[in-house]
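Take a look at the structures below.
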Structure P
Amino acid sequence: MRQTFNFGHFIPISTVDWHGRCVSVIFFRGCQLRCPYCQNHAYITGSSEMDIDDMKSQISKTKPFISAVVFSGGEPTLQRDALIDLAGFARSGSLAVGLETNGFGADVVEEMLDKGLLDKVFLDVKAPLDEPKQYSIVTGINVDAGSKAAENTARTLDKCIRAGIELEVRTTVFRGLVGAEDVRKIFQYLDECECDSGNLTYAIQQGLPDNTLDMQDIEKFSRQEVLDMATAIKPVNLKDIRIRTIENGEERIV
């Protein structure tokens, strides 16, 4: 097994990455997508190898102060072996495991679910999953790859729902790219596939232009506009809908 991984960043203690928990966050480098609004574009490319045992040591040092480890990026599922190794190490120390993912690595997510290595998945659904052309535009890749991204994201979503773990689906809205109609379609898809477990949260996130890959000059949606997107949808099965804005932070709408 590979002894190093392509490391991006480590946050020893965070109270904002998993609601209700104090966690460590490990960022992996590398991503299949090139979303123009990406906030973590520093981790899309580049190489910074870190010994996996050194990362385990960092987790051990922070263990007295945390209850979980969250893997982020970039896209962690691109580095399957390191991700599974570190998730297993966290689990062996009685820490919960969270994964932030774009959904492309559906096979890796399924494997981690089968091995009991995931407690929560934070899944980016970037555009309506049945619109490959729109998905390719939002993710900055060609239509064939965009179609595959949407297909794999739908698979990841289905696997997480069937596994009954905590699941947060996130859509980031950006003027001229992802707006109210996209949110409505994504919500309808989620509402139709949600079971009665109550484990699924849908979060509509206000895109912030300043630190993006390629959208610095776009005017952000106001909090009121994001709120209007959330209140316009009428859930049947979804029991938890939230918005996140720079003005008011996280607000639960349903």
Structure Q
Amino acid sequence: MGKLTSRTLAFLDTETTGLSPWFGDRICEIAILRCQGDAILDTFESLVNPQRPISPGAARVNGLTGLDLVDAPLFAEIAPQVKLWLDDALIVCHNAPFDLGFVSCEFNRLGQSLAPVEVIDTLLLAREHFSFASNGLQAIADVLNIERSEAHRALADVLTTRAVLEHFLIKLKHLPPDQLISIYSPPLTEPALPDLPPQLEEAFASKKRLFIRYVDQKGYETERWITPRQVFTQKDYIYVAAHCHLRDEDRSFRLDRISEMRLDD
């Protein structure tokens, strides 16, 4: 890992019940991979009982069900180990505000706080230094021919993030480490809107169509192309207002019911 070989890196990924801890969503799986250079020092993964249902969209993505989690430990039971493994490391995530936002909120529920931490955000690096058609982790892995096992499970995504960073560091070896590292500070107040999935942000920025798989309230899944217009909140849910090309009309889609999204080429 080039100039970062002397640092202990903690690759972090979470699977969650939905997209926003500010709307009550919780961690349902967490994985941390501690490395130094090419050596893996420790691996930690655990299902977590979130004490709330998994949203339809999240369940379709990570494949977890309430039955999988009913006997899993509460976050409070694994919090000491999570804190120990993150405290002295440079944390690496793909979309750090998402994963660390959830971790921070879990600690807040326990009356603890997550101090500002150094991070390498591979999503941020992808946006600033590369030109992938989509900056989603799996899309980048496909372009880089990185073999994956279980996509959208915490440990598999941690291993994919590590492989992506290895590729990035080769391309960015001319940059000093300080330019790869940022500081994540947990927000002091609840944000107006959570961090959105990269594909949705890119659709807004490029004004391109977005392919989605959508699970309705009866559990039926449909495929459609939409052009997003705006994001809004209503009754503790996040919605995407968009033009639906399937029905050729403007509609609103609950974000936690979208199980897949892909930007138009």
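One of P, Q was used to compute log10 I(q)/I(0) by the Debye sum over Cα atoms at q = 0.09, 0.11, 0.12, 0.14 Å⁻¹, for residues 58-201 alone, and the answer was -0.29, -0.42, -0.50, -0.67. Which one was it? The read-out was computed on structure P. Across the set P, Q, FRET efficiency 1/(1 + (r/R0)^6) of positions 50 and 162 (r between Cβ atoms, R0 = 41 Å, to 0.05) reaches its highest value in structure Q. If Rg and Dmax of the Cα atoms in Å comes out at 18.3, 55 when worked out from the coordinates, which of P, Q was used? Of the options listed, only Q reproduces it. Here distance in nm of label points 7 Å out along Cα→Cβ at positions 98 and 130 has been calculated and equals 1.5, so which of P, Q was it run on? Working through the options, I get structure Q. Each of structures P, Q was scored by relative contact order in percent (Cα under 8 Å, 6 or more apart); the highest score is held by Q.
Read-outs: derived from the displayed coordinates by stated rules, not from any lab. In this text, all values refer to a predicted model and were calculated from it rather than measured experimentally. Cβ atoms are built from the backbone, for glycine too; each structure is taken alone.
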